[in-house]
Structure formats: C-alpha cells, structure tokens
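For reference, the structures are reproduced in the following blocks.
None of the figures in this text is laboratory data; all of them are computed from the coordinates on show. Given the structure is predicted, the values throughout are model-derived calculations rather than measurements. Cβ atoms are built from the backbone, for glycine too; each structure is taken alone.
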Structure P
C-alpha cells in the first residue's frame, strides 16, 4: 500500500513542525471538515455537491497528514489528533450545541437543496456517534502515517454516505 503523501504544487510536503503548529492547523481545519460532514449527512440524497465536499475534506486532511512533529520526526499520538479534531470541537458526546449551530447554519446557507431534516429534527445522537467514530479512525491512521486518499474516501463513505 502506498503511503499517504501530501503534495502541494507537486512538491512532497512531509515536513517537520512544532507540535503547536500541527495542533493549530487541526483546530483551524476541524470546523470545515465537520461542516462538510454535516452537509453530507443532511443532503445524502442530493449527489451533485457531495464530490466537492468530499474533495474539500480530503484536501484539508491531506495538509494535516503531511505534517510531522519536529521533536521526533514522527506523527502525533492518536490522542492528540482526536483531541484536536473532536474533543476541542465537541465538549462531550451529549453536547449538541455545536452540531445544532452547524446544522442551522448549513440549512440556512443551502436552503434551496431538499433535505428530509429540519433544524430541530435530525438524529443528533447518531450523527455525533458517526462523527466521533470517524475522528477516532482518522486519528489512528494519521498517527501511523499510513493514511491513503483511497482509505480516507472509503472512511467518508462508510460513516456518512
């Protein structure tokens, strides 16, 4: 299996960074990733924009996947990825404030796309479980440095399509 290699302008981007920079990058991108996940869940019957949302998720994770920790030239531990992707975004598995706000914002922005869900009626608990499971698996792959684009796209399909 070919290792997941980050590229930008056809240059290998596996570079060493300070831990804080990697964590900040994850914190910067996790809202975008989670918003696109919510879009996939909300508009699962509407296939047209799904490729763009999936490509966007892959693109930002591609950047994170190419970042090694300068101190030991390795990837961060699983817990650090998970904390920055999920725990800093959702304070608990039953804290629905963030997901409620995201759903509300997405529904307002995409009010012309049909969905079977409303702002108040969507499976919060099920979606939180899917998002958490996705971030756990993603964190495992990233910490090993073995994530491929194919694996990432299959994970997205498994959890959200």
Structure Q
C-alpha cells in the first residue's frame, strides 16, 4: 500500500471513529445509572443557562476539524498546523467542560481514537509521510504512483 493511500485510510478511519464515538455517547446516555443521569442533567442545565462560549468553541473546533482533516487528506502543508490547533482546542474544551460520564464502550472508542490521532500527528512529521506534505515531493510521489498503476 502506498504511503499516501495508507495515510488517507488512517484519516478516514479516525473520522469514522470520531463520528461513532459521538453517536454512541448520545445513544448510550439513557443506559447510565440514575446517579450519573442526574449528574448529566445538572451539567446540561449549567451549559444551557449560558451556552454562548460553548457553542462558539465547539463551532471553532468543528471548523478546525474539517479544515485540518480535509487539508491533510490532500496533503496541504498548512493543514498540519491546523491539525495541531484542532488538538489543542479539543484539549482546552475538554478541560473547561470538566468531568464527563459515559459508558465503557464509548471510552474504549475514545481511547482508540486518541491513539489514531497520535499516529496521525506522528505520521505528519515522520518520513515517508512527511515527504507527502512537501509540495514538489508530493507531486512526484503521486506521479510515481500513477505511473506504477497505484491509485489513491
């Protein structure tokens, strides 16, 4: 498998894992014990009373996610900086939101997602993936893949 295809596959898998984790979190909230449901209701009431900053932060995080993953998929060099910004924003929002309650299945997917995000971070700056982000090298690699009959 070519480096570009394996990197793109990793991006698609991370995106799918993210969507599954978010969906599972909302689907499984009703399966939590009563005490944890009460905690979630109290936390929800806090954010509903002043949702402004939370919606802005989440919207900013979603824009960074879309721009960075889209840019990384096409080996756009500035997307690496956007990806780091996305990770830092996600850490900041998580720290501000405080403790979160979810089932173990959601946490397992989140841990796998964290590993995938770390692998993406490593791959962006490690060889041979790093070379894909260099403009001339990316064109050369993609041209070589097309000549050899490898499609991305």
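Quick notes on this one:
- Winner on distance in nm of label points 7 Å out along Cα→Cβ at positions 73 and 105 once structures P, Q are ranked, highest first: P
- Origin of the value -18500, where helix-only ellipticity at 222 nm (-39500 (n - 2.57) for each DSSP H run of 4 or more, over all residues; to 500) was derived from one of P, Q: P
- Per distance in nm of label points 7 Å out along Cα→Cβ at positions 97 and 113, the highest-valued of structures P, Q: P
- FRET efficiency 1/(1 + (r/R0)^6) of positions 17 and 121 (r between Cβ atoms, R0 = 35 Å, to 0.05) from the coordinates reads 0.25; which among P, Q: P
- Identity of the structure behind 58 (criterion: percent of Cα pairs over 15 Å apart, for residues 89-128 alone, calculated), options P, Q: Q
- Structure with the greatest value (metric relative contact order in percent (Cα under 8 Å, 6 or more apart), set P, Q): Q
- Structure from which 30 was derived, percent of Cα pairs over 29 Å apart, options P, Q: Q
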